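> Pasting the structures in now, so scroll down.
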Structure P
């Protein structure tokens, strides 16, 4: 009986630890989102002023898409974090944090500082960082890597959009 009770306590502690880890990685990810959103406070108004291609999504699309992407990113990081004994976890999670910083920086460059060229350089770097993060996650947890693929696709699209919008708005960016 004592062994069964001990196993139940260990299982409960393990579950609690996993839940704290999940909440922690989601918090880290959404803090990066919040840092970027501070710079994007005036984004809908600014975005409306820009000359955009016909295929550019309306401003109302960005919030829901990014919310889903940040959720998937946080879960992906947590899945890798759970594999702490695997080789390369620290490097993979460090790369994840670096790409989060590049992600948040883009909003500042584009919306607050209106530096189109630097925003384009940043988003292209971000694209490479996401690809590298997904590759490093693949070696540790394939589901975690797969969860980053929608993010990679969206940022690839956003990279093209950033370049086109920057070129079409030399006076604003």
Structure Q
């Protein structure tokens, strides 16, 4: 798939990542580090353990898949996904865990193009929906996700929107 960008000399190429490909692995780690260093990603470098183990752990994790975007030979976008299961639909679903677009290409439609490839892969896997979490004050990301067809999750407006909670183990 190619997305023409007026500011770029080359078209954008979007592809499913191969975790065992050394170039894809290195590009994923570079983009994850870029995201990790951003305040919305925690504001710290990607931990050494993740640098050493992430591609192999993803390759071994059932249902994991990632999408990489390139401008020429430079990696500029990444989406990491995991297949889960919807008990109410009795079908698999895809949870989008990380969405990264390099700063110089934000606002040019790259996020939507990557999420479109995720949607096609989710349909190929028989999934009923895609889910994701987004920080409350990350308005730029929320805008991009809404443009890509996402919206906050509610079963009934009377009970409000679902919230993402966690408990460290």
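Nothing in this text is a laboratory measurement; each read-out follows from the coordinates by a stated rule. Owing to the predicted nature of the structure, the values given are computational and were not obtained by experimental measurement. Cβ atoms are built from the backbone, for glycine too; each structure is taken alone.
> When you work out volume of the Cα convex hull per residue in Å³ for each of the structures P, Q, which one comes out largest?
Largest one: structure Q.
> Further, regarding this structure: Please compute relative contact order in percent (Cα under 8 Å, 6 or more apart) for structures P, Q and give me the label with the greatest value. Provide the component values of the computation, followed by the final result.
Working: P: 28; Q: 17.
Biggest value here belongs to P.
> Kindly point out which one of P, Q the value -10000 was derived from, the read-out being helix-only ellipticity at 222 nm (-39500 (n - 2.57) for each DSSP H run of 4 or more, over all residues; to 500).
Numbers: P: -27000; Q: -10000.
Computed on structure Q.
> Which one of P, Q has distance in nm of label points 7 Å out along Cα→Cβ at positions 30 and 46, as calculated from the coordinates, equal to 2.4?
Matching structure: P.
> Comparing mean count of other Cβ atoms within 10 Å over residues 118-125 across P, Q, which is largest?
P
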